[in-house]
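Got some structures for you, see below.
Bear in mind these aren't lab numbers, they're just calculated from the coordinates by the rules spelled out. Since we're looking at a predicted model, the values are computed, not measured. Cβ atoms are built from the backbone, for glycine too; each structure is taken alone.
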Structure 1
Amino acid sequence: MRYFIALLVMLVLIPVSSCSEDPGEREEPKSDEAELINLELGCDGDSFTTTISGTVISVPDSLPYGIEEVTVETLEVSPLASVNMEVDTLLDVGQGRFDITVTAEDGITQNTYELRLEVKQDFDYEYQLFENYTSRECSTYGTIDLDGFMIENNLWNADALAAGSYSQCVYAYDKYGVQVTGWEWQFPSDAYGVNAYPEIIYGWKPWYSRSTTQVLPAQISAISKVKVVYDAEISHDDGDYNLAFDNWINSSSSVKPENIEFEFMIWEDCQNMYPFGDYQEDVTTTNGTYEFYMGEPTWEPQGCDWTYVAFKRKTNRTSGTVDVDELLDYLVNEGIVSQDSYLASVELGNEVCNSTGKTILKEFRVEVD
């Protein structure tokens, strides 16, 4: 009887032991991988790849000058891991450093990376404008539209030259809150006379159908202030050129070539050139003294008839403040220009002759009240 009971106990225990070892009920261990694999940033349509060295993330060569914010465009971590940052997160570059923590699937293993953001402190004007430009135009009268301004590749008198004997292009760099414009030109050494006038335009140039701003044209009687602050860097050979404003005064607020009354120039710098017309007298403004010239040109297009007035600065410069309003007042007070006429545009460029050079316009600000 005792043997029977012992055997019965053994038979009961065997199936219990077999059930506890079912492999289908085992739990797989969770991943402990917590690596940041890839991070890409973006700004204004540009993407910036980062490098990851240990736990430090950086942008090679720093971010371009002027960038204030970047967006996370790509964020890749270990499979099944999580991260404390998302795609489309906006980062304030001025903050400098950001912690990015990657947590493994096991919820325990973590790696914290430090994203370091630096912006270039110096702006390479020549490289950014002529090599890394946002816009370039080399066609005759080709234009680049900017906020409030227009750049024109004005080749108004170059058609008399042999094709292929000259070149001229205008450029703009307009990114990350930085706006720089300029142009480069090359004309034969025997191409005397003004061949072109690459320029920046503020207002309504009579040969266009619109103004770049709501401020101009304006009736001269209603103008109390027109100041231009500019800063140009010019490199050139020994050929002829100038740096001059070529502004237009019209009889009507509906601007067109037929109602031009005055071509109103202000020469700031020149080499081997003199204004058209006859010298009248010296005129002194707050920011400089100018020789005043006036004459009746013969180069107007058919149907046009205007008077040429020019103020040639007595001491050359390539930056400063120009008192356009004070020169306008002089013309009105002398009875040359009517206060009922309209200042249509303020334009700055280089009249170029037989020279080669380039201009970087670092600043061009027009203040009109």
Structure 2
Amino acid sequence: MVTGMKSRRKFIATTGSIGALGTIAGCLGGGDEDVVNYFSWGAYIDDDWIQPFEEDTGITVNTETYESNADAINQIETSPEGTYDVWTPSAPGADFERAYRNDLLDPIDLDNVPGWDEHIFEEMKLDEFSFDGEQYAVPMTFGFDGAIYNHEEVGDLGDTISYDVLWDEEYDGEITTRDDAATQIWTAAKYLGQDPDEPEDLDAIEDALNEHVDLVNTYWTSSADSIQNFQEGEASIGTSWDGAYHRLVDDDQPVSLAFWEEGTIGWFDCFCIARGSENKEAAEQFIDYMISEVPREWFEGPEYIVVSDAVEYTDEELETYNLEMALENTEFPAYNDDDEIQTYDEIWTDVTV
């Protein structure tokens, strides 16, 4: 459930035009020494998006990928300050707040990111992206951890299904699920009727996960993994990100997407500035470029909802992706401190060994 929203501008009514790149070029000076070190999910890095920025500004963009928010946080914590400039943690709450509390973020000067006012949907400007009056995140994509299933194999299960299917022996050997400790703890808590943000019985959760993993055939850590599991017939039902579902549909796979009736994890992947960035203004210019100049290409690539009107959505796309319905059916996991994350990791490791 989204909380703390500011005034809303309807997603379905918002379209806009992409401004000329020249309007942002040269704001920094663009010398060859200018660099942005960009740390993100693999699906969010594409030379076709990055090269025009480099050519127009003279800023070199170095890229590095990660496979989970936890990996990114650990990498930034253990690297010298200034190693990274821009990264894309999931927010609000959860990993984003953990990064803030662990002093892994520098504030963003929105004066250097005019696309915030010009393109980002008003309903996406959450209060939770700010701390103590300073902005720490600019959202780019919205997605959720839905239920995905092969309707030719398991039939039509509807638009909303229960987490019970992940523990149903009927699907033994056909289930795929994410290899991520915090997500698994949250899911098992929902299945057991516990509060996933403050689970009261971790022993019961561990027992439930032991039952669950016995039925699982494949695990995934990326959209590519999830897609491959269904393409190759390794799974007929399980969890997936909605972007993976849309790409499977593009591949003519017989899959359907549903929300979980007990609660579906939603997330924004946001542009943030890593602590100690030595290239902060270049980083802000890069963020502005990404929300102003390439949203259409970004949307057609990973196929998540991009929360910038520079996408110029068609009516069909607005109906297919239906952001407001997705927001109504998702909720955001709360912040977990390092001790809780360590406990969750230990439980998940014990379960999967």
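Hey, mean count of other Cβ atoms within 10 Å over residues 91-98 derived from one of 1, 2 reads 22.8; which structure?
2
Comparing FRET efficiency 1/(1 + (r/R0)^6) of positions 123 and 315 (r between Cβ atoms, R0 = 30 Å, to 0.05) across 1, 2, which is largest?
Comparing 1, 2 by FRET efficiency 1/(1 + (r/R0)^6) of positions 123 and 315 (r between Cβ atoms, R0 = 30 Å, to 0.05), the maximum is at 2.
Upon calculation of Cα extents along the principal axes in Å, for residues 171-274 alone from the atomic coordinates, which of the structures 1, 2 produces 43, 38, 25?
1
Figure out for me which of the structures 1, 2 the number -10000 belongs to, where helix-only ellipticity at 222 nm (-39500 (n - 2.57) for each DSSP H run of 4 or more, over all residues; to 500) was derived from the coordinates.
Answer for the origin of the read-out: 2.
Using Rg/Rh (Cα atoms, Kirkwood Rh), for residues 267-330 alone as the calculated read-out, with 1.05 as its value, let me know the right label among 1, 2.
The correct label is 2.
Of the structures labelled 1, 2, one was used to calculate relative contact order in percent (Cα under 8 Å, 6 or more apart), giving 17. Name it.
Of the options listed, only 1 reproduces it.
Quick one: P(r) over Cα pairs in 20 Å bins from 0, in percent came out at 23, 37, 19, 10, 5, 4, 2, 0 when computed from one of 1, 2, so which one is it?
1
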